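**Q** Presented below are the structures under discussion, each in the form of structure tokens.
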Structure I
Amino acid sequence: MAVSRERLVDLLIDPREDLDCEVKNWLDLSNSNDDKATFAKAALALANHGGGFIILGLVEADARMVEADGRPATLDAYGQDLINGIVQNYCDPPFHCAVHVVVNPAGASFPVVVIPGGHRVPVRARRAGPNGNTVQNHAIYIRKSGPRSETPQSAQDWDELLARCLRNRRDDMFDQIRDLITGAVPQAPQPVRPARLDEWGAASRARWNGLLGTLPPDVGPRMPHGRYSFAYEIIGERRAIGIGELPEVLRASVVRHTGWPPFWYPTRAGIEPYPFDGVVECWLGNDPETAPEDRDPAHSDFWRIHPDGLAYLIRGYQEDAMEERRGRPSYAPATIFDLTLPVWRAGETLLHAGSLAGRLFEGPTTIKFVAVYEGLAGRSLASIDDRRFIHRRVARQDTITLTTHIDAQSIGANLPEIVQPLLAPLYALFDFFDLPMQLVVEELNRMRANNY
């Protein structure tokens with residue numbers, strides 16, 4: 001729903017509620033679940049109406065809209081990520097809202113949320129509000145004269161709602177036919193960049209780089225031949241858990257399917273996690289009981305977790321520290337890339353994300369997940385346990401970034417369906433290797449059966 005700046009300014013010249021405009025006071029969307037439900041109900045109704053606006057910070061007095069009491073010191077609490085987190089939590093299907101700070105003629109600023117229309121199906125509530133109030137689970141809300149937001153009460157209400165959805169479907173179909181006739185190539189909508197997750201990943205990488213400064217060059221904890229990192233963001237309604245309570249939550253969230261789980265929470269002095277700048281972090285690359293030159297990259301993890309549901313892990317390749325086993329020769333560093341280890345590691349980390357989401361957040365949650373693999377160029381795809389035969393396939397590209405966005409509640413039941421499309425572009429770098437779904441299913445079953 002593209003909206004000009006002039007249209008937004010017009011909304012505040014003589015603000016009033018209408019079928020396509022809802023006015024709310026200074027809702028506490030960061031801390032109050034009741035206020036989140038109030039906002040969600042308005043967003044649901046406007047989405048089903050065909051789109052509209054929610055103006056925050058106003059209240060009706062003497063038949064006119066005036067600024068509500070309790071203006072916050074800043075408007076940072078009405079950020080776009082927070083607004084869309086509420087929408088993701090309450091709306092099915094979810095949609096993206098734009099948030100603008102608009103100045104009225106008197107010079108005061110107010111957040112205006114743009115609710116998109118054009119939905120091809122009715123948008124329903126995917127959860128109830130606190131204590132079942134305000135928003136009812138699975139309810140569909142529309143705008144009615146008054147104006148007010150409520151469920152459809154008559155056959156006419158349903159007819160108007162369904163007719164609007166059918167018109168949107170018809171318009172989409174006509175656009176596709178028009179493109180076929182004219183030869184136009186429709187462009188897929190570009191997903192909104194996960195700026196918060198990008199910033200978290202960059203800050204975490206910078207923190208790890210800073211820790212390496214005291215180490216000799218080319219030692220294992222520097223992961224000189226390559227490394228991979230996972231970063232994820234949990235989006236939903238966070239429980240009120242302080243950093244002091246976080247260690248117990250993190251220990252309980254560790255998913256132990258292999259001998260070296262992601263985000264392992266050690267208790268030994270010298271490598272135990274510690275608080276730093278509002279997060280919990282752990283660096284195994286500085287183990288005082290092992291000399292730097294004796295530490296291998298695959299067991300020199302650095303990880304950090306924020307109470308708001310942000311996590312980051314960086315680890316070296318196990319293939320770069322392969323010792324001779326049962327008479328088999330070791331592999332030189334930076335020469336091979338194992339066929340099954342990425343499947344296991346991505347699967348374990350996604351399961352960890354689902355586990356942590358269930359402990360840090362309430363209700364439905366979604367997860368933005370980013371995986372980065374570095375130091376790939378020149379490596380050959382191999383099976384280090386000799387369980388599978390692979391023709392020589394070599395990667396020429398050195399780095400790849402992979403992303404996905406999933407419901408946390410779907411991870412356990414649909415892990416192969418998440419991991420295979422996530423990792424397929426990585427494997428394709430090795431001379432177009434097509435990652436079979438059957439391989440992913442078999443390896444994740446082995447992992448979850450502790451068969452290692």
Structure II
Amino acid sequence: MKKILITSLLIVSVTSCFSQTFNNQRIDSLFQILEKKDKFMGSIAVSENGKLLYTKAIGYSDVENLKKATVKTKYKIGSISKMFTASLIFKAIEENKLTLGQTLDAYYPQIENSKKITIENLLNHRSGIHNFTNEENLRSDVFIAKPKSDEEMIAIISKFKSDFEPNSKAEYSNSNYVILSYILEKIYKKSYSAVLDSKIITPLGLKNTYFGNKTKNQNDEAYSYHFTDKWEKGTDTDPSIPMGAGAIVSNPTDLTLFIEGLFNGKIVSEKSLSLMKTLNQNFGMGMFEVPYLEHKGYGHTGGIDDFRSILAYYPDEKLSVAITSNGMIYPNNNILKCALSSYFNKPFEMPTFNLLELKPEVLDLYTGQYSSTEIPIKIDITRNENKLFAQATGQPAFPLDATETNIFKFDQAGIVLEFNTDKKQMVLKQGGKEFVFSK
């Protein structure tokens with residue numbers, strides 16, 4: 001497959017309608033920087049009380065053919081699909097086809113602890129069912145490329161032992177929502193896609209949202225990419241594997257319409273929404289909190305192949321923000337912060353991406369294997385020409401950018417590595433935490 005190095009991204013589209021309180025100049029500045037530095041490909045929409053305030057798309061939906069993305073371009077939304085699936089489950093409950101207390105053995109008795117696992121446990125990740133995507137062989141290109149039947153997927157899920165006693169704690173598991181998808185198909189006697197269409201897509205008039213298939217760029221769908229020294233096309237997971245855990249395709253404008261409809265009672269009742277919002281060990285049912293300073297929001301993130309997405313809604317302001325990306329170096333979460341700061345008139349620090357070019361003999365000072373007594377992983381630091389790469393146990397290698405002579409970062413995961421050659425140590429900084437590694 002022919003790869004084309006993209007040295008710059010193009011801004012594609014901006015809306016002409018803005019709120020008086022929305023600082024579109026600020027977020028425009030961020031996208032101009034991301035475009036110039038080649039740090040992001042994707043799209044955003046911001047809406048207030050059903051009124052679209054801002055949209056933009058940058059980059060390419062098809063890098064190889066230099067096809068530019070537009071605000072109509074569609075992306076796989078990954079686990080944001082779970083919010084759709086949870087909404088469908090609550091719709092089924094309201095239609096008396098299901099109850100939160102219904103146990104799994106009525107549908108899949110072959111799954112361990114099925115007599116103890118309830119629909120509620122599946123929704124809020126308290127089932128103990130092992131997350132099949134934790135298994136490396138079940139994330140391989142060979143596995144994810146081929147369609148799977150419900151019988152095959154249930155057989156895969158049921159072969160694993162439970163990770164914990166049902167309802168004893170919470171642990172994120174895609175398996176829960178794959179199972180919920182099949183339960184919806186059983187109770188409605190329709191495909192998940194047909195249920196999604198009839199209960200959500202058609203009532204809300206979502207024109208760019210559907211259960212996905214293999215990516216087709218001619219349908220204005222984006223391919224996903226990861227960046228090494230150029231954008232390289234990612235895998236293309238068959239939708240029969242993630243089902244309602246991650247197979248929906250959409251774009252930011254449709255996503256804002258969906259979450260506004262959900263919070264305005266157009267899909268489920270206020271009682272059902274209240275249950276969905278209720279957190280138990282940080283998990284709601286199909287959503288979790290997305291706070292910004294003193295403002296409380298709800299939503300979900302998503303990731304499948306090299307697609308990444310965020311959907312958030314702030315009920316007090318009736319504000320929704322949706323971000324989808326098909327090529328991400330600069331994190332979606334930082335773009336969300338910029339969008340929210342533009343609305344709430346709060347400070348935001350723009351990235352500069354000022355990087356150093358270090359000589360190979362300097363980079364070689366940092367190469368080697370590092371281990372820590374604080375977390376059970378090892379990290380290999382290697383050099384390829386004038387670039388350092390890091391690879392943690394069981395994970396793919398990722399490139400490091402030098403910000404100072406001994407400090408490197410990987411923006412996509414919010415990772416900073418600081419080396420001390422005198423002590424033969426490396427400090428890993430991520431998510432506000434620091435871990436010391438020894439060479």
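What follows is calculated from the coordinates using simple rules that are stated; it is not laboratory data. Model, not experiment: these values are computed from the prediction. Cβ atoms are built from the backbone, for glycine too; each structure is taken alone.
**Q** Quick check on the output: 25.8, 88 is Rg and Dmax of the Cα atoms in Å, derived from one of I, II. Which one produced it? Display every interim value, and only then the final one.
**A** Numbers: I: 25.8, 88; II: 22.2, 69.
It must be structure I, since only it matches.
**Q** Can you rank I, II by distance in nm of label points 7 Å out along Cα→Cβ at positions 113 and 425 and just name the one with the largest value?
**A** On the way: I: 3.1; II: 4.0.
Result for distance in nm of label points 7 Å out along Cα→Cβ at positions 113 and 425 over I, II: largest is II.
**Q** Taking 1.82 as the value of Cα Rg over 2.2 N^0.38 Å, for residues 321-368 alone derived from one of the structures shown (I, II), identify that structure.
**A** I
**Q** A value of 65 was computed for percent of Cα pairs over 18 Å apart, for residues 249-376 alone; which of I, II is the source structure? Each step should come with its number before you reach the end.
**A** Values: I: 59; II: 65.
The correct label is II.
**Q** Consider the structures I, II: one of them gives -7000 for helix-only ellipticity at 222 nm (-39500 (n - 2.57) for each DSSP H run of 4 or more, over all residues; to 500) as calculated from the coordinates. Say which.
**A** Source structure: II.
**Q** Can you say which of I, II returns 18 when relative contact order in percent (Cα under 8 Å, 6 or more apart) is computed? Please report the intermediate quantities before stating the final value.
**A** Values: I: 12; II: 18.
Source structure for this number: II.
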